[in-house]
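Each value in this text was obtained by applying a stated rule to the coordinates, not by laboratory testing. Since the model is a prediction, treat every value here as computed from it, not as a measurement. Cβ atoms are built from the backbone, for glycine too; each structure is taken alone.
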Structure P
Amino acid sequence: MNSIQNFSALVDHLKANEKKLRIAVVCGSDESTLTAVERALSEGFAEVIFSGHTERIQQRESLAQYADLITYVVPTGETDADAAKDAVQLVRNGEADILMKGLVNTDVLLRAVLNKEEGLLPRGKVLTHVTLAQLPQLDHLLFFTDVAVMPYPTQEQRAAQIEYTTNLCHAMGIECPKISLIHCSEKVSDKFPHTVGYAELKERAAAGEWGKVIVDGPLDVRTSLDAETLHTKGIVSPLEGKADVLVFPDIEAGNAFYKTITLLCGGDVAGMLCGTVCPVVLPSRGDSASDKFYSLAFAAIGCGV
């Protein structure tokens with residue numbers, strides 16, 4: 001498999017695969033979610049199960065052409081929390097492959113996802129968010145984590161981020177992903193304890209703990225992604241200024257990067273939760289229909305398609 005370099009190639013890959021994934025959508029009555037779901041149906045890689053807000057969704061006439069690919073589930077209760085709980089149960093029963101947030105508060109959906117007895121996060125697994133971005137300045141897709149879930153990752157949580165992103169890169173056809181551990185400079189400092197831990201993570205990667213991958217850091221974003229800057233600063237790195245993945249030190253740095261590239265850099269993004277038994281598409285209220293569609297495509301890759 002050739003590596004997937006852009007979102008268009010990602011969609012082409014899914015269409016060529018011809019496998020339909022079952023997407024459980026919680027309260028998906030808002031315009032951007034419905035547009036994203038309808039596009040996934042039209043591209044041929046999805047079946048959809050709507051949990052909650054059924055009457056509003058059925059008013060969308062354009063969905064009628066996909067009637068044989070859509071199931072409507074009336075929640076066991078009257079609240080959005082009931083719809084979320086029922087959608088999670090569909091995944092647990094093996095009736096859905098992907099969970100997607102619609103017009104429901106994030107905390108409501110996460111409460112169902114993280115329920116210790118009936119949720120989707122296995123004991124001992126780390127929950128984190130991974131973003132995939134297409135930027136006009138780069139000739140490849142860029143993965144980064146975490147912008148939404150993990151405030152200040154521990155060493156083992158950061159190790160899980162490396163594991164998850166490495167696996168996703170492999171699924172996208174990147175034979176040996178290059179992962180950069182981000183800091184504001186290239187120097188290790190006791191003032192920033194996470195940079196001290198980077199050395200151990202690099203050793204674990206070199207020892208083959210996560211398969212074929214190159215991990216380096218601390219590096220800043222520019223030296224991670226621009227070979228000319230790397231060489232100008234006299235820094236030697238096996239990433240060679242061509243990182244596939246950026247692992248941010250905390251949610252503040254990651255979220256600021258996310259908001260900057262989408263607002264000022266013309267970036268298209270996709271994102272999902274990793275660590276759960278299935279990919280969970282958890283878009284922001286500000287995400288466009290296009291971003292939500294690409295998130296579904298990204299989640300399909302997370303299912304191994």
Structure Q
Amino acid sequence: MPCDRFLEIARDPARLCLRNGCLMVQREGLPDLSMTTFELSAVVLAHPKCTITQPAMNALMVAGVPLLVCDDTFLPSGMMLPLRANALQTQRFLAQASAKAPLKKRLWQHVVRTKLRAQGAALVGLHQNDGGLHAMAERVRSGDPMNVEATAAQRYWPLLFRDPEFRRHVEAPDQNRLLNYGYAILRAAVARAICAAGLHPSIGLHHKGRENSFCLADDLMEPYRPLVDAEVAAMTGERGRDCALDTSSKARLIGLLDLRLQTRRGEPDMRSVSECIGRTAFSLAEAFGGVRPDAGTTGGGPGGRGHPLFFPLGLVEW
């Protein structure tokens with residue numbers, strides 16, 4: 001199986017260099033990390049104070065490991081690809097670009113179903129009632145032609161904040177400010193994982209837009225949004241709907257990426273949200289590439305068949 005481990009430098013400044021044929025990650029006040037380049041699927045430099053030496057970059061290219069750099073919003077701004085030993089990257093780009101509409105529709109169905117279940121789980125965790133969203137999830141068909149997602153949203157938002165007047169408006173000076181910030185953090189994390197998985201973030205399943213470079217990130221982040229929603233609901237419950245978007249609020253929302261979720265039913269396997277997002281992106285690459293889905297993946301697909309997309313069980317059960 002292809003490696004699905006990628007190295008992301010996002011929290012602390014670091015210097016990457018080559019020592020004795022291994023990639024070294026040096027951070028002030030912390031032990032050095034050492035790994036072989038062949039252990040990695042990609043390296044992501046997201047922190048503004050990262051440096052990397054030319055020998056380290058060359059070693060990554062020789063091993064067929066893409067190198068991604070991010071802008072000041074932590075979204076990928078560019079990628080350095082190997083000229084040799086890069087068959088897997090090429091195969092994934094081609095498979096993604098040539099994916100047929102029926103496959104994309106089935107994948108989008110699974111995304112929407114998981115999102116609605118996650119919204120229902122958020123309501124259960126906060127208010128002990130799913131608002132009927134789990135039942136609505138079962139009505140989502142391939143491609144969601146009836147737009148059950150939008151119908152569920154009209155029910156979900158007033159229940160989430162226990163405010164019948166609440167509407168999701170990006171410019172509104174209320175809870176929406178916190179949601180906007182949390183979603184931006186989530187979108188950047190998903191975009192980085194997509195690139196690390198060897199996919200192109202602008203080629204989406206459902207979202208489209210000539211000026212949107214991250215359509216696929218907007219697709220795959222949907223089931224993870226309720227994590228932000230639930231945290232914002234908890235914060236505004238504590239501090240009111242005018243809760244400030246201050247340092248404390250931002251820290252809580254950024255900290256969601258470290259939240260640990262159960263990945264499979266009946267197993268103690270717990271992974272951070274960041275790790276789960278990475279697994280979701282790699283599972284999509286496998287789906288496009290025709291890799292046989294793992295029968296143990298949570299949330300089976302249409303018609304009872306095992307579905308290739310991975311979403312952690314912790315999203316849909318509290």
Value 0.55 of FRET efficiency 1/(1 + (r/R0)^6) of positions 76 and 116 (r between Cβ atoms, R0 = 30 Å, to 0.05) was derived from the coordinates of, among P, Q, structure Q
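Match the computed value 0.80 of FRET efficiency 1/(1 + (r/R0)^6) of positions 36 and 140 (r between Cβ atoms, R0 = 30 Å, to 0.05) to one of the structures P, Q, and report its label. Spell out each step's value before the answer.
On the way: P: 0.80; Q: 0.10.
Source structure: P.
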Candidates P, Q; volume of the Cα convex hull per residue in Å³, for residues 180-251 alone computed = 102; producing structure is Q
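Tell me which of P, Q gives 2, 11, 18, 20, 18, 16, 11, 4, 1 when you compute P(r) over Cα pairs in 5 Å bins from 0, in percent, for residues 156-275 alone.
Working: P: 2, 11, 20, 24, 23, 14, 5, 1; Q: 2, 11, 18, 20, 18, 16, 11, 4, 1.
Only structure Q yields this read-out.
When relative contact order in percent (Cα under 8 Å, 6 or more apart) is computed for each of P, Q, which one produces 16?
Details: P: 22; Q: 16.
Considering all the candidates, the number was obtained from Q.
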Figure out for me which of the structures P, Q the number 61, 38, 34 belongs to, where Cα extents along the principal axes in Å was derived from the coordinates. P
Given a value of 20.5 for mean count of other Cβ atoms within 10 Å over residues 28-35, point me to the structure among P, Q it was derived from. P
